[in-house]
Structure P
Amino acid sequence: MEEQIRLAAFEWLREQVQFHGDVLPRAILEQGFNFRDERVTLIGPQGIWKPKILRDMPISITTAPGSPYSNSFTTDGLLLYKYRGDDPFHRDNVGLREAMHRKAPLIYFYGVARGKYFAVWPVYIVSDNPNRFTFTVAADDMNHISHFETSKEVIYGKADDERIVERQYVTRNVNERLHQRLFREVVIHAYRERCAFCNLRHTQLLDAAHIIPDADTMGEPIVNNGLSLCKIHHAAYDSNMIGVTPDYGIVVRDDIMREQDGPMLKHGIQALHKKSIILPKNIASWPDKDRLSLRFKQFRG
């Protein structure tokens, strides 16, 4: 039955992501879903979470925003997840070790903002590192999920070598997506969930636009390298139809200003010319002027 519960949790998560996007509100994860008239919660006060319906192994691991448990990634792209406390035999650590031995799939929740979590599943504990008080975690995809072991007679700390290369690739991709979502949440939150050009407040229609592209050495995923823009203005900014001066002024390209088209061009783009962007309330979150200057030179060019 435990395997069925995990598969039901994955399917429920898939439905929630379809509705909410891949950053989920904590409230719905705490509420969870019903399985045969029993409540299955997916997240709780502890980072390693086992709902009552499960016997031995947790269902999820969580990194909360601002958590003291500073998880990191290995050089080959896998997640290092901190033990609970410094006792290797704490029941939560024992539960994760059991999940490793039995190759049971888990869920990983990464807190990208207060009350908002990026969900990754399935993930596996692939090794235990008692000297570093960490577990090594690899992500996989649902196409490769299989029955986990019912036997506990497995060599202590053995990694799942059969799929380690594929899992490294999947985990690296997850890490990239995670940082993209974190960048989006931080930037949009700084701009109070509105477009910096037109003040649109529907978060489903907002993106975090890079001032300097992330492939560039100055393109760090930090709030000072971002603008909260609606999807139309993000596309216009990325295609250099619209520029932003180092003094936070909006400039529409000359040829676009000369065009005659429908109301979207007139009111949505041309009307922005020579206005100022809406800045974050916190000065520390304002766009970096050096980055704006470099990007504006590219726009002029």
Structure Q
Amino acid sequence: MKFWFFPLTAMALWAGNVIVSKVASGIIAPPAITFYRLVVAVSLMSFFVAIPAWKNRGTIKKVLPKLFFLGFLSMAFYQCLSYWAADTSTATNMAIITALTPLMTLLMSALVLRDHPKPIMLLGAALALIGTLYLVSEGNVGQLLKGGWHQGDLLMLTAVASYALYSVLLKHWKLPLPAWQSTYLQAMAALVFMIPMVLLVPAGQAQINTRSLPLILYAGILASVALPYCWIKGIEYLGPNRCSMTMNLLPVFTAGLAVVILHEHLDAHHLIGGSAALLGVMLSQLSMAQRNA
């Protein structure tokens, strides 16, 4: 039972990062906070990863293009989109959409790797889609046809698709690197991508001040270093399938924080749409468990 501490802590930290994304809206530009969090994360990881990575540079050199692409998908593109999404989406919506990641990963695997889905996975996908449409339309799906949707929800869905592709490629490529070295090099690659992006941000939207500094430190230390550590340890002790089940708790943790900190209200469309979407994800995870059994 004690091993569940790691993935549950990872989900709690992830929920906190969703709140940070929402709070950061209007305080600091998405490319700026993404850049600064990477600077903090890379600096911190350098203390214990830089020397082992340098000693392993021969292996790293062979997979450097893949590391750059993975870093772009997960730590540059995904993070920027999630911060932009916070401008027009709620923290609760963002968390529920993020919880679709395991399902999106399975669908991406079917698309990219020709890994054909089972009927229960298709049922789960359909249920998750219906629930998500109900959620983002605030209970009126017909309004979506009239443009009644939040741009942030679509940005978050795009971010989740990016992370799903990252997960599929990470599994498919099976990089011959320790997890920390892989994370460290991906963060450095993402930092390279973010340099031109942050230079385009107006100076007033990229300043580090008393309001933005705590957000940057949370994102750079807890969300970028402590969270991956807990997730890696969770997978080590429990395996990826059981760990992925804890993602269903992300909306619960986030909704609780959003109500207390952001004073968001939980309405019927959150409960109905979110429950249907998460049930669809759980059905798809059951399909994955049966396939791996």
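Readers should treat all values here as calculations from the given coordinates under stated rules, not as data from a laboratory. As the structure is a computational prediction, the values presented were derived from the model and not from experiment. Cβ atoms are built from the backbone, for glycine too; each structure is taken alone.
The table below lists the values:
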| read-out | value |
| --- | --- |
| Answer label among P, Q for the case where relative contact order in percent (Cα under 8 Å, 6 or more apart), calculated from the coordinates, equals 43 | Q |
| Source structure (of P, Q) for volume of the Cα convex hull per residue in Å³, computed value 140 | Q |
| Answer label among P, Q for the case where FRET efficiency 1/(1 + (r/R0)^6) of positions 57 and 81 (r between Cβ atoms, R0 = 35 Å, to 0.05), calculated from the coordinates, equals 0.65 | Q |
| Label whose coordinates, when distance in nm of label points 7 Å out along Cα→Cβ at positions 9 and 273 is calculated, return 5.7 (choices P, Q) | P |
| Given -22500 for helix-only ellipticity at 222 nm (-39500 (n - 2.57) for each DSSP H run of 4 or more, over all residues; to 500), calculated: source structure among P, Q | Q |
